[in-house]
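Given below, in the form of structure tokens, are the structures.
Computed from the coordinates by the stated procedures, all read-outs in this text should not be read as laboratory data. Since this is a predicted model, take the numbers as computed values, not measurements.
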Structure 1
Amino acid sequence: MVLPARRVYFFPFLLLYSTWLAYREIWLERYGRRFSNNQAYRTSGVPVPLLVLRQAMGQYSHLELDL
């Protein structure tokens, strides 16, 4: 993800994907899907704010064990 501040964020794929699976329906309803036409294909994305994404990912970045 490249922001106007010229920052790049790298997220672990499995953490990002599991967060997406958990929040997909909520985020699609709240933020909608955006499309971009390219020369030979069309891409889409959901513009989830960075703070919202990081908070959601925080819920999946640790485990609580009952010992």
Structure 2
Amino acid sequence: MKIASFTALLLFVSGIVLILVQMWFMPFETKLFLKILFTIGLLFIIVLITALVIKEYFEEKSMQDSGHLD
């Protein structure tokens, strides 16, 4: 979960930095900028959902192993 949290934070910050750089310096064409930003956003969502599913799986497994769940 720590790696996924760090990765999600890195993607989030890189998206913000990309927006700020594009606002001030316009290094990318609008179409390319939107593609890059959309890709970062999708990767962010995929990392978060995957991390949450894995966390839930291991929490439920540990509860089953300790006898809290049937």
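Identify which of structures 1, 2 gives the largest calculated value of relative contact order in percent (Cα under 8 Å, 6 or more apart).
Once relative contact order in percent (Cα under 8 Å, 6 or more apart) is tallied for 1, 2, the winner is 2.
Quick one: helix-only ellipticity at 222 nm (-39500 (n - 2.57) for each DSSP H run of 4 or more, over all residues; to 500) came out at -31000 when computed from one of 1, 2, so which one is it? Walk me through the numbers on the way to the answer.
Numbers: 1: -13500; 2: -31000.
The structure behind it is 2.
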